[in-house]
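Derivation of every value follows stated rules applied to the coordinates shown; laboratory data play no part. These figures come from a predicted structure and were not determined experimentally.
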Structure 1
Amino acid sequence: MDFICQSTKSIAQELLGKKLSFNYEGKWVSGYIVETEAYLGVVDQACHSYQGKRTPRVESLYLEGGAVYVYQMHRQHLLNIVTREAGVPEAVLIRAIQPVDHLELMISNRNKEGLDVSNGPGKLTQAMGITKALDGTLVGVGTLKITEGLQPRHISASPRIGIPNKGEWTEAPLRFYVTGNPYVSQMPKKSMVVAAESWENKKIRNQPNFS
């Protein structure tokens, strides 16, 4: 997947349905990505690199697209994939996954069952065993892989979650998710469909672009 020559918003949408896999204690724990958020660098008030901020904590944001940026918030680790060329600090936050492989290990790591295993950015990293140790590594080189998966039947866009008091960036439609998938964070029950019904039968990726 090209993490450099596309816009960050396009990458956030293209990641939906991709299979995210992490080698945890010798087992490839995985899930289909069902929710992402785009963070647009120095102009985006909600991005850690807003106005060119550059500290050791955010240094991975300035790496070349395909690098991993993991930060900790409220004891939770949040997984981001850096986009664009080196020095352009934009990224996509992986917000939720639908479990695929080694669900029993995810349940053990989370001490939770059902949707609560991975329907949030801190939940999925805990379920998969992802920590700050992954920060600065490259997708596909070490223990984290993103490969082809399923085609979303529909994609929805909305404002990002937990972004108050950021002017136009609070309401900017930079959150993308597989419509109706029950593993999407904060998905109302009335809007949920059976997980399998949120995907196309064929694994052909040709979704709309909310540019």
Structure 2
Amino acid sequence: MLCDQDDLWLPNKIEITLRAMKEAQTVYGVDTPILVHTDLVVVDEKLQTLHASFRKMSNLDYRRVELKDQLVQNTMTGCTVMLNRQLQRYLRNIPDHCIMHDWWLMLIASAFGKIIPLENEQTILYRQHAGNVVGAKDADSVSYLYERIAHSENTRNIVNQTYRQAESFYKLFSDRLSEEQRMLVLRFIDIPKHKKLRRVYDLFALQTWKHGIVRVLGQLFYI
């Protein structure tokens, strides 16, 4: 289990997550790499609730657990996660480029194992303050849209980083990927090499869409 120092674990966090892990290993086998994660309660510095569900606030679909989904957007918050030993074995090599550690875990689990999202369980009080490196964003708010437009270079840079991360993933794991997975990752990596119309076509063909209308529009604009 991973831990962020400024958040608060709820008393049943370990019990809920471990139970789901054991159930998943019963279904899929103990040799399967498995990742379990939950939702969070968003709170302020004094632990007063700002939003009862980080998933809903951020407009994330935890059920999108395929590799094509995780290539373009992470759907897990690292401080909620539990991974088994089989998944941990894929972490022995450091990638050339990794946007976030939790995103990297999701890429691995989506390609080689199983992701178990407990979308209706909140096990963390996710503290928001001025020092947050990555915080909770209301993905349906006007301010979120304004931030994406006003800081277009940052938005474009994030999109480009997804391709670099995919390249690193392919470099480390191409020999373990299925033929279908290899073709998916290679086509995704090649998207920025083409003209705009072809890039949009590839997004539709690969179905590598972000979550929510604002993100999808930004993806189409900045691709």
Structure 3
Amino acid sequence: MATRKPPDNKIRVLIADDHVTVREGLAAIIGRQPDMSVVGEAATGREVVDLWRQRRPDVTLLDLRMPILDGVGAIVKIRQGEPSARIVVLTTYDSDYDISRAVSAGAKGYLLKDAKREELLECVRKVYAGEICISPTLVAKLAQGMSSESLTARELEVLSMLARGKSNKEIGMNLYISETTVKSHLRNIFTKLNVLSRTEAITVATQRGLIQL
């Protein structure tokens, strides 16, 4: 178990989520802990970056999907000023792509919003103590994603248009490439995602968080 901070020197927590009910719920839970206190609440990615710079919290809890600046963007900006910033992602998104982006940006913890209260609080304490807090299930998903070959930026563009129902000809016209080149990209996408059809590619890509429908 992570070392608890003494009550007279509480773990200062900054909360960032665009849903007010989530922020208020987290603030209430954290505020009841004898070793923690809430030092700020933010509703956007830009706001959490500004508040972090003003309050310098010990641990930041933030969602991935926020307006103006998403969670990963906020992590990057915060860590540009302070590489040792301790940040925990608390989200509903559990794809290997989302986890990988957050961890690569510098998140020290990754929890889903359906985590038990005790799990959340222990994660805050662990990250404050300098530990990494990612559940074994999410670590397995991250490892699975890292073991597969990544799609290139162009392949992601083709995949995104594919998901919007575009034909090979339409994709080619939009990207200013030939249909032959589009087909080549699709073959690479199918191979990397280990799928056999356009529909399956869209399904797998959506599950992994590579595209959003």
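Quick notes on this one:
- Among 1, 2, 3, which structure scores highest (criterion: Cα Rg over 2.2 N^0.38 Å): 3
- Here helix-only ellipticity at 222 nm (-39500 (n - 2.57) for each DSSP H run of 4 or more, over all residues; to 500) was derived from just one of the structures 1, 2, 3, and that gives -16000; the source is 3.
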